Structure I
Amino acid sequence: MNSFKRNIIVTGGAGFIGSHVVRLFVNKYPDYRIINVDALTYAGNLANLKDIEDAPNYLFVKADICDFDKMLSLVRDYGVDGIIHLAAESHVDRSIKDPFTFARTNVMGTLSLLQAAKIAWEERPEGYEGKLFYHISTDEVYGALELTHPDGLPSPFTTAASSSTNHHAYGEEFFLETTKYNPHSPYSASKASSDHFVRSYHDTYGMPVVITNCSNNYGPYQFPEKLIPLFINNIRHRKPLPVYGEGLNVRDWLFVEDHARAIDLIFHKGRIADTYNIGGFNEWRNIDIVKVLIRTVDRMLGNPEGYSDSLITYVTDRAGHDLRYAIDSRKLQRELGWEPTLQFEEGIERTVRWYLDNQEWLDSVTSGDYQSYYEQMYANR
């Protein structure tokens, strides 16, 4: 007999953001059964969760969200009443080379999960009561903002996480929950489509849903195809640091544990059928991030200042590279009381230290297929 208060599926729970969400829920809610559903593709790694793998309220199921029959049986068999959907193909460069995989996972996988939940929940006596489908998306669905102030201007937002030295905005406009969708890459187009499907299941069938759109995350356990872990690893091994274009593209950065806290809060207290932006109030140009990483890694490795500056290698910019993303998270701050807590400089310190202290983890995920991927992505640029 089911002895748990709630039974929650977290898709993509062996990935970067997903593993932090799974860990938080397993530790914080011992009366919830957390079912981690992950296909363990290149970015999924069960080593991310070794510290909680034996917890009595944790269960891992290796499965592809595109397998509708499997999703339906999971929702039925475990009495699932909540789904936190993080599983996605998420790297823009990969989407440019292989858009079909992104459409399959991000669109058809989401649709498979929605339909499985619909069937299983509608056949229960209580129907949709007490159920929630929580879909995590990206700020990239909104398109791009103009970079009207390339040298930065004082940011209109300040939180506990605001940088003490680099608290700038690079334009007057920000992504709001009401910003119209205008995706530019195959990745962002696939996420926009999945967002629309989630909303349609509420509007058509009455399924309780909530959607969040987040900015760039950073922190431990991130697969090193993304800028921060890639560059930490490359600095350590004296490999080139491939900076797209002139490195002037701007992104808003959010520490992953702050994101997991926001997901927890929204899952429990967010308004049904609503959308929340989750961002760090923390804009940085890519080249400035790279310089911070070089200084931090060199200092921790005992290298002299400027030792790794020569590793910066400007490469041909990728097709359709959006110039600026910047999220306005004040709705979440105002309505649910959330704001990021970790100042960026502190977050970078913790992140760099984690990767330097966990070289075995990094070596395991950067062997084999990763080497082929790295050569394919950067060798001829």
Structure II
Amino acid sequence: MKKIALIGSTGSIGRQTIEVVKEHPEEFEIVAMAAGSSWELFQSQLWQIKPRYAALADSSAAEKITSLPAETHFCGGEEAALAVASFEQADIVLVAAGGFAGLKYSLAAINAGKALALANKETLVCGGDMVMPLAKKQGTPILPVDSEQSAIWQCLGCDLNTPFSRLIITASGGAFRSLDVARLENVTPQMALKHPTWNMGAKITIDSATLLNKGFEVIEAHHLYSADYGKITAVLHPQSIVHSMVEFADGATIAQLSYPTMKLPIQLALSYPDRLPLFGTALDFDKIFSLDFAPLEREKFPCFDIAVNCGREGGTLPCAMNAAGEVAVRAFLKERIKFTHIARIIEQVIASQTRERVESYAQLEEVDRRARFSAEKCVSALS
């Protein structure tokens, strides 16, 4: 039985991870878990899971926890939550915390020699130059949970070192893939949150609508598979059935297909090298359906090229880009700025930053802080 430490249990990926574990109680056990501030849901999860150790990063939220299973040792505060990532009895750490905050948990898991099931995009977007060499040095496997990266991994035979010619990442196109570009300026957060095929958290759903997330996935693939940016491309695929493809030297292309659900990549990362039954993911080829592909509308959605170009520049710039994106998306969700302002804010923040070589987590924290401050100024100017 694999023992799991779960970071970000109250988010979308965390909740689905708990579902996967409950469906295979003979295979998995969550021995430690952490979340941010959603104390009511977290308290309910504690009684479902009864982990040996649990923590809420938000100390004030932790004080509201009034009922605990006898088996669970509970603490509050960021250091207590960080301890989940290196919990001694865990075999694998699934990092599903959102945003830049996820990086510190990934680093803690790697330093503790734990297998890392990685759902947090920002770990590699912000810290890939540091994370991948550290994982190699520690001999720590990184198991991709992000659906596109998991698909590539599967196409490569679950071997990050398999040679390939090209990685092809698919994009649903988000909520506005069919909307005329002239109408984007006036779309609302409620409209942007209506993703046509996936049910995800608010931040990633907005990033899907801007295609920023697709740029992030190109950067992730660059780090995970040691791929030159010229060997990674993205295409529009509105059905979200093909999750990514890999082209090989002889021209053959292998694709991973399944109905859109995050439970498949979550389960595979936890069960690898085994595959376990998962209801509802197999395609019914007796039914008529089509698979469509088209180039991305890059002028309509400039965030994709902004992210990829930032990845090419490398160093600390992707970290600054991510911070600007987090601030801009939060401002859009609060209706302080327009949808089209998101790309403008990210560009302005990147232009204000100086590229540095990534040296440490403390350095990235400072880059993140400066970029957020700059982004907040941009938001205020546009509000």
Structure III
Amino acid sequence: MSSKKKVLQVIPKLGYGGAETGCFDLAHYLYENDYKSYIATSGGPLLKYLNKKKVKLFRLPVQSKNPILIIINSIILIFIIIIYNIDIVHARSRAPAWSCFIATKLTRRKFVTTFHGTYNFNSSIKKWYNSVMVRSDLLIAGTNFIFSHIQNNYSKYLNPKKRFLVIFRGINLDYFNPKRIKENDKQLLKKKWNIDENKKIILLPGRLTSWKGQEMFIEAISKLKNDTSDNHFVAVILGSDQGRKIYKKKLLRLVEQHRLSNDIIFVEHLDLMPIAYEISDIIVSASIEPEAFGRVSVEAQAMEKPIIASDIGGSNETIVSGKTGFLFEAGNSKHLSEKLNEVLNLSEVTRNGIGAEGRKNVIAKFNVEKMCNSTYSEYNKLIN
């Protein structure tokens, strides 16, 4: 009987983002499928849910871009690879990827990367820094959009002999399941947020950062209110400022300027996102720069809710426009306002139909089992 294969995933932090939850889900899946599973990370809120009997954890400062720490991390990873006889090292971000690249070269182990975003490259040095993500034995793009981005911008670093493919991110359909939400939990959240039972809820999830489009969203809500004289809705901006206090103050001032203090509420954080989706009538993804994947769009569809998303990046792939959700011109607050008005006025039967089609779409393309199984299959090809 052959010994179990061993995979070490390396990620800066285990938070609630798409890359992090993907790493978390895959780590447990590998254990269930006769691999030994390891994660190296600096920390993060998902750690409290990590099953330490199934996944061995190493705490390292792999979030750092400091060249000295990158070298130190490389040395520590070399020891981990040798001591635990790791077969594959899978990096999920640039800073840890450099440490993994060095460690796998020196130990002659397989190096895998997942390209999760477009990554800023406003100089040749930055582009070279990013290029470590395409120097792997197996390169995974999270969407066709990212696949094309890599081909268009990093072709000179690509090795045609190495495997390069798309594996869509997947979400946990048991967790994002409207049938599992209790009525009492819905009522408690509405009460906590102080939302009137008769008001429709427009939800904008995502960390507070300018490219996520919160300013444009506020302008769209202002136009919606002025153009329709509709006071039967409330907008919820759900996300942490992650230390961007100046930006949050700017948003609060914008709300006051548009006299929307009674129409828009800010919520810092919520652990149980499915409940927030379930109490909402419309979900919005307002990014003014391309989302690599668009996790909110997929989660909303899984929860059978109408999603309105900007027409750039991964949302073009995850949403079937007019069938499972709606697209609007990125950065255009007037167009978003019109789409919001359109969806608010849909019949319940039509909204339910869009929701049902959305969940079918996610089950077919973006479920976590499919993502994990595809990655597992690629690992097997790499080392067998």
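When mean count of other Cβ atoms within 10 Å over residues 265-272 is computed for each of I, II, III, the one that comes out at 15.9 is I. Taking distance in nm of label points 7 Å out along Cα→Cβ at positions 25 and 65 as the criterion, the top structure among I, II, III is III, with the largest value. A value of 2.8 was derived for distance in nm of label points 7 Å out along Cα→Cβ at positions 41 and 353; which structure in I, II, III was it taken from? Of the structures listed, the value fits II.
Every read-out reported here was derived from the displayed coordinates using simple, explicitly stated rules and does not represent laboratory data. Please read these numbers as outputs of a predicted model, since none were measured by experiment. Cβ atoms are built from the backbone, for glycine too; each structure is taken alone.
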